[in-house]
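These are the structures, in structure tokens.
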Structure I
């Protein structure tokens, strides 16, 4: 089994955790180190986009996983060395036990919806959590129109619009009043950010919808994809969001979304 290893280089104890993981894998799998972590360890490495692997083990938090998925789409087993860690699965205090289970095949692979983002005819990186369109200047509202399957769904003056997957419903969308959605539910969330009209509430729409976002007042906006990539949206640009044909894939040892969600949200 070929296992890639990538760690958040900003973690204070990154080297220690990575060495513990490598000890658990030693002689039991072909290990491929991502360049940044390899440099810290003084070992040979490979750029993320060129890693040929059956599975990637990440060390960090959700941000580390989202960073990976902007570049490639491997099966991911996340070691939670971050904070909330909704997407991670392995606690720091049981790395070896979970590596043993991986090598025995004692796990399942969960697929999570991703969003396909088109800016005019250009495809942007897919999103696991959300695509956010917001004003480029602080304290400046814009006028947004959102169409769902060519039908008007939102017409609102707001600081921005969030288009979220069920996975992203416990992230930015939740902070603006959106619902928490079980990842097994095939749905999307449209959530305005600070709408001028308080009667405007987040919408839950079918997961196979075609969402089109326009900014009516023709002002420049910024789009942020999974908190990782930012791009400028010009006044004439049209954004189209649909389900990606490439879901994210995560190693899971148990399926208990509700217990995990409440545990994380109480932190």
Structure II
């Protein structure tokens, strides 16, 4: 998969979507040769993630725009801080303002939420992971935000990992049949299967899998599942994970906690760009 191409295409589409045949307001008001400086400003505390994408946006609009970034990716930025300084043609800065801020606010929001979950399970062995519940076209950026926040990426798409879910099992006829069919794939691919209860867990382990996903299980059953699967498979917990229960889930001994909310429900942080 050519991730660089996908990223550039996402940015190209975003620019076309927002600018179209031109920013008519700026074209009427601002002289073509007018140059300005602007600051990107934090309006709340957050974990910074996404400035490489901001660079890509402005570079696609106008390669002559200069950006001076004040913080490393993953840095804790306090309210009122100048995140970056930008200079160049005024029309170009305003053309890229909304697109770049939309991306930066969203990806920083994802990194911030991920970091909060990671801190909640501090000292325990479990890892916080994302899912495929991303905005279409934004997956590369959103999963990047998870990594910057201290989490790990689950599979990127349907093409890079076998994950047998309830609908696969329904169509195949049983857990064992689904696993046996999946084993016909490439020998280097790990097989993961979703189970809803301890009986399904035992059936999956008997059939032989690499990873077990515990779907919406109680904390008590998760702890039992970890004991049953110990030494036989990696154990992942998924479903209804919150800030309130994530540490209890991690304390069961699961290896991975996957959280869809990291990408589908993270709040965009408040960031602005002001001409100086």
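Nothing in this text is a laboratory measurement; each read-out follows from the coordinates by a stated rule. This structure is a prediction, so every number in the text was calculated from the model and none was measured. Cβ atoms are built from the backbone, for glycine too; each structure is taken alone.
Quick check: -5000 is what I get for helix-only ellipticity at 222 nm (-39500 (n - 2.57) for each DSSP H run of 4 or more, over all residues; to 500), calculated from one of I, II. Which structure matches?
Of the options listed, only I reproduces it.
Consider the structures I, II: one of them gives 1.9 for distance in nm of label points 7 Å out along Cα→Cβ at positions 53 and 133 as calculated from the coordinates. Say which.
Derived from the structure labelled II.
Work out which structure the value 18.0 belongs to, where mean count of other Cβ atoms within 10 Å over residues 5-12 was derived from one of I, II.
Computing mean count of other Cβ atoms within 10 Å over residues 5-12 on every structure in I, II gives 18.0 only for I.
Using the calculated result 140 for volume of the Cα convex hull per residue in Å³, for residues 93-212 alone, pick out the matching structure from I, II.
Label of the source structure: II.
Assuming 19 is relative contact order in percent (Cα under 8 Å, 6 or more apart) as calculated from a single structure, say which of I, II it is.
I
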